[in-house]
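Down below are the structures I want you to see.
Just so it is clear, none of the values below were taken in a lab; they were calculated from the coordinates. Nothing here was measured: the structure is a model prediction, and the numbers come from that model. Cβ atoms are built from the backbone, for glycine too; each structure is taken alone.
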Structure P
């Protein structure tokens, strides 16, 4: 099998679309600017060859029309980042993921599966992995549990490694921190494909049973001993968990936790001080503070008996993965904690409308953000949004042109030039002429009132190859007098005749 076919097999996903990205300049924060588009055609071997040869960059959409995946990824958007350290962390966690350098110098962590599995299950797993790595909140591909394919949604793509493979800056990294050649990467993929049952056996090197009913951040931090320099902060939140679960003897368990998990132990005076503080009131977990926020997994935490659902107010869900359907009017698809929702421009623009849309489509009411904060969030989403191009007939311009052609070939066509004054189109010498009022009445009868006259003129000029499309038409009336009227025109629309095949069939009586 060729390298292109092996590469294509590694990143098999959507069977209806793929991604293309045009690379721009590098911003001050180190991230490279890019313009992304989703193209409504399947990924082909030629697309892959062009990608590997440096002709055009390629993106793959992991989720297919059945909402299943065969590969998935974590996008760590941190610049710069130690790729070798990530490889070592994954080995310690016993997670079979490949670390690749992204186009901006961040990291894409790829998981390759032996079969198709539900996207929702794989997303849950990768959320645990990102939390365990201390990179909570980074993007996960697929970005949604389900896609709204019946509404034109195709999902989000991730830019693939090994663009211009012979001199690529997007390469896989081995355990020694060295670049992997394409052939070595493809061999790694073949050797590390894993099934969902085997994935569920991976305990991240710590044992998932530890604190399985508490906040995932504490579960990872305490069990792995990642407490250097933050012992007081971690123990304070650990005390909140113990007080929730063991209200009668949490203080004794707190002291035992200090002896068991803190290296070195906190002094007795600090333990007593923390116990007094926690005993005074019912505190919330400090989710927004380090180190908890780096290991946070809100979605999982909400499901746990002593997670954030047990002692906190409603929190803002993770919002991302904006895709814009370039129809008219525009449609927007957005990911809300893995749920894909459809929005109008107003619903994306106005926080209250967004809240209503979430309630209707996800059965969850997120907190209402201030307008200024919402504006910042939406501008960021728009900047990084992927576009889905649509056929012209799904735009207002396309609808207008289709109606104009229908008007010019309809049964109401004039039998003489004089009938143009009655709102009918007249065709001669390769052009169809009409008065604008006749066209406007036709459009109104077909519920199209979206264009002003200047907008109509612009579209009619487009139909005339940007040439003049209006003037005066002189004709002789039935009474022998001449009349001059203002008309518009487009090139004559030829009606195609469709020839249906005639089958030679011999019919026999049924009895």
Structure Q
């Protein structure tokens, strides 16, 4: 079966021929920013033991975006979720243009057009759905599977779409962005979440006590902690969240789709902090073990794990080992790391307000007793929230862990897959192939779902003889107003509700505004005869 074959003019690279796979359930796990040396480092830190991921290794993934050799998380996740490459910062929408070699030209009028993701398609196929992230839940990657907007920083637009998307299980951070005081539009989405019937849980015990129904976990105001820094009473591990989501979603006889992101592997790589890498690669691997355990027992579940891009250019060995690399014992690299009890982020919480206890804290929690005057000054001057980027390189230097960048990297990344019957996705594949692989496994049609959920509103309503205007009386919460004869249809953006002559109609998808044009489900168009 040839996956991903679409008409010219899409944002998709040529697809790779793969064996046909059918699975009732699909679990996709994304260790954001996890380069290959990150898994190597985690293995050695663990004493050389194999990771759960290892038995699933089956190929490589090309990570470039529509117009850049090195991808941002938003278009990289969009490729996984929708089957289309996109532009930096764009969540679930097409790019303005395709400029990378081998990509077809974008069709006229398609720039920034929303395209359906596998979660939306699974939901329309009556499957249960879930998203998990250790970042804010509206961060780029989880948003790619649950929202559409050409700016990943617009948390108001992305989080509102998530609330109205009908997702069954949502677990992660970002609680403050659902409260009026944390939003520019002033909406109280926490109240909406409650009225929609979610069991809202805020700590590990409450999550573990949830056994039925829809669950929304809010375990931090912003991002959750690195696993090594985590208070296990306040915040569940990513493995615990994954196991609970599987327990809840697998009750659906029609199957489920679940996306799990280990978000802060990427953040640690940006900071060149090896402890954050080790901490959250291991935590992510525990989540993979949970997914793999279920899939092996179920025998009707596809598990895909791959990162969206590399980050940091992590190497075991640095410039100082150039002439001695083959003489150095493993302990050279691992022993300095074993002394650390926290990440740089966790260490920041151990310092007192005037940072007069730097030497004591670095000794106790990082095992570093030979701080230079320059290093001490750098720690003292570090901005709140920026300690990882300061102390990460310090422990890296002592462990001879090298870095080429504080940003993303453009190389291929490892593909991990487990499928019923052992029919893995193999070889060197495009990131867009991942979406097509999941689409095929679940028997979905992403193109048909795009046509069903994202109809250009003004054109479609005008064709039916209606007049389209905007009610901007609340400029932070605009409403599309459609009138024809005695009928008035009001469509508030980023919600899945419409008001036809004052009566509320629930739509099967959200109303999307990309900053230039509005898109609505065909169901909304059909309300105007």
Structure R
């Protein structure tokens, strides 16, 4: 029997090539599969939130940035020690200096309008919005199922692991809260689905979906704008997206790089305008915390650092204070006289450019804080002021795994996870086989996004550093799902090849490769 030998680099590896587009599931199978994913994901998230009692995330003074523009105020029972989902009609809104633009508010406004029509009540139960968020997560998981290549059996493992990750109790409690982080979680899942569809099919609808998902994610919170460069880098490193010949079809991308740059540039402009429209109050609080709560506390010579920034050494007396204390010295003459310097990002960018070692000293603490992003000082259950915050003891697989990582190393352990994922991501992204290519792009996207989010969390210094790393934790959870599925797939393939070799009585490896590639021996039939 003649064996056709293919090199490992050129063989199709059991998947479609550029000359053979990815096989599409029948429309009915795809519709049924996506519907099942939507229903299961929504049910799992709702079970996390409402079975055995309603849970959410206690307000920490942040709810006003989201709900006050709708004429709502948080109920009187809300505190760090107790979760409260009822919002009352009111007009207690801070000034324009505290205005906060977010892509999550239009969805909240629409939901609030519908509930008022149905109930006739001016109050609002955030649990309704939690249900909307659960459906949106389900839609993201369903979109991922539709985007992935291969048969239904090849799609289920990754989708199932992703659903496990996004339904972690440390994330879904945000759905039932006055925060806007939930928009970032939902948006990132949509981005993952869109980028997979774009790599597999390379068509305009998937690219436009990706652009909308990026804008929604980046506008949920200003800090989430790093999703834009993460997406761009992942796709530029994808050989399948960048170099594959254009496929026939009405919506096929003929110039993928130019189209990507145009869409991301437009999205970047929208996100830039959104960031510029934010009130200065919250941003000034971040700068205050970076200077007084972090840099001066960590400094061996605070007066010298202040002098280098062009600030009077008398400000060193405020070292250790944060922006949100009752007696924060906002109106101190020394701060008011130097406000243009204290509340300017240029001051801190120049300082870190001159002393990069000072910034690098902050990074390990932020990376280690990713595992602690489910903070224990904000309750998930109702309680009384002064009580201990009560956390919901419900499945938390992502934070359980993150908790296994050692902390306190000079180089944080999680950085090795990200580095390894980036190495595999680059390798997989160079493949033109659809399955490997999408896993490579996902690994690159999620690694870049997680790392950049942990670095950007330092823009508020050490203040609530763990809580600000929740988006890095969410991306890392999705990344672990991708890596675990790839490992399972590799192990299963090795087992199949070994069993095939045993059945063939020790046939040479080249014959194994030809069988796996679907290339028949001479005279055989496929």
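Quick notes
- Mean count of other Cβ atoms within 10 Å over residues 280-287 from the coordinates reads 25.5; which among P, Q, R: Q
- Which of P, Q, R yields 69, 31, 24 [Cα extents along the principal axes in Å, for residues 240-367 alone, calculated]: R
- Comparing mean count of other Cβ atoms within 10 Å over residues 392-399 across structures P, Q, R, the highest value is found for Q.
- Test item: mean projected area of the Cα convex hull in nm² calculated as 38.7, pick one of P, Q, R: P
- Kirkwood radius over Cα pairs in Å, for residues 176-439 alone - structure with the largest value, from P, Q, R: P
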